[in-house]
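Asks: Once you scroll down, you'll see the structures, which are given as structure tokens.
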Structure I
Amino acid sequence: MLCKSDLEYILLKTKDLLPECLTEVGFNPTVKEPGHSYGESVEELLVNKLVDQDDQFLSPIKKKGYGKQTRKMEDLLYTKSLIKYLINIKLGYEKGNGQPNMVSFNRLLTSYHFNEIDSYYILIVNVLGKTKDNLTTSEYIFNLFDYLDYVNYNYGTGQIMLKEKSFFADYDSNKYFSNTKKDIMIKLSKIANEAFLSHMKLKETQHKKKQEIFNEYR
């Protein structure tokens, strides 16, 4: 896992580069859903600039024979002691009350189980401001495994989502976490089981309503 100084460095570089990234893509907060409209282009530009400035940063590596691999777990890699740490960048506009997708539960689980990763970092960029001329940003970086109490798992879509309201209220960059792999796997198991039961209840309810309609024709 990365130490506090590494995370602070990543945040510092990100904050330094964001103004020019927003300017270059023409970020306009007055358009409908600016986070969705500009998110991908800002994230891609930020990655390119980080990689160009510091060789500790790398673009996602594609494996031969695995297709285009356009949907990977990471947007960025950070190298420390020959280990490549995955970073998923999430840009949004005036965030705080939504539940944005973080990562596929199955990908996260299998990568962690097979020791392909020991952490999974989320870099949140929150753009604030009502006009192009007064934009500011807030940045957060954290290991998702440390904040599993703040996620929701949709068993239907397979996605882990972040409960922004509670996360932003409790986020503390100075907090130290000492979870073992067993602790994390137990939490993931609980999340999966609760999501499965909720999903099955929903499907049973939906099926029952369909049967009520069919019964009118019997």
Structure II
Amino acid sequence: MSEALIGLFGALVGGLAAVGGAALQARSAEQRAQKETERREEEAKIREREAFRALTRRYLFQLQESVESLRYRVQNWAHESGREISDLTDPGYWEPTTLYAFGRALGAERVLSLEGVYVELAQAGREFEAFQVQNAVKKVMGDEVFFYHLLALAESALERDQDGFHLLTYTEFRRRYDNDEASLREYLRPASEALMGLVDDEVADMKKPLDAVIQQLERVTREW
């Protein structure tokens, strides 16, 4: 074989090797890029799950507990003569405890708006219908109770600190309610009069919408 042919053959082999090496490098780079994309996607999913868990722990569980507590009060009021029994055994018990039960559920829902939780839930792919408790209460209490009457009731059960809003315990609410200087009773008077004027059948109408809220919360929090 002539030196020219040997040189040509060597150049051909070298070219093929170079092409093969470049293809191998390209494939390797593609695989690394794919793995990096998958890693970032998995990290994004983990962050999304953790963000949803944080929202659930801080907001949704307390809303669920508050609505379930209100649902129990509605059941007790409408079907178990709870108001009549309490008026006989402990006069003065029913009104503040009822205001607290309603205010706490409304307050737990109010926080979702105040702290942008509805937006965060939507971004996490778990949208939750807004103002369900408020609409259910407003429908039962009638047209004489305005938006800011309900807002006062909701915010009567809320406290704000450096970490945001949190629900008051019952004893905290009572200290505020019994403090004449706070004027809370005056703020709550329209809502209180509307609630105390309800009859059993009107109260019973709240069961279905409250059940719907609880069921939706159970579906959302089940994935946490």
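Values quoted throughout were computed directly from the atomic coordinates according to the rules given, and no laboratory measurement underlies them. Computed from a predicted structure; not experimentally measured. Cβ atoms are built from the backbone, for glycine too; each structure is taken alone.
Asks: From I, II, which structure was relative contact order in percent (Cα under 8 Å, 6 or more apart) = 17 calculated on? Walk me through the numbers before you get to the answer.
Replies: On the way: I: 17; II: 27.
Answer for the origin of the read-out: I.
Asks: Continuing with the same structure: When you work out volume of the Cα convex hull per residue in Å³ for each of the structures I, II, which one comes out largest?
Replies: Going through I, II one by one, volume of the Cα convex hull per residue in Å³ is largest in I.
Asks: Comparing FRET efficiency 1/(1 + (r/R0)^6) of positions 59 and 83 (r between Cβ atoms, R0 = 30 Å, to 0.05) across structures I, II, which is largest? Intermediate results must be reported in sequence, preceding the final value.
Replies: On the way: I: 0.95; II: 0.45.
Structure I comes out on top.
Asks: Here's a follow-up. State the single structure among I, II that was used to calculate mean projected area of the Cα convex hull in nm², for residues 123-162 alone, giving 4.1.
Replies: Label of the source structure: I.
Asks: Given 1.54 as the derived value for Rg/Rh (Cα atoms, Kirkwood Rh), for residues 27-98 alone, which of the supplied structures I, II does it correspond to?
Replies: On the way: I: 1.04; II: 1.54.
That value comes from structure II.
Asks: Which one of I, II has helix-only ellipticity at 222 nm (-39500 (n - 2.57) for each DSSP H run of 4 or more, over all residues; to 500), as calculated from the coordinates, equal to -24500?
Replies: Details: I: -14500; II: -24500.
Among I, II, the structure yielding -24500 for helix-only ellipticity at 222 nm (-39500 (n - 2.57) for each DSSP H run of 4 or more, over all residues; to 500) is II.
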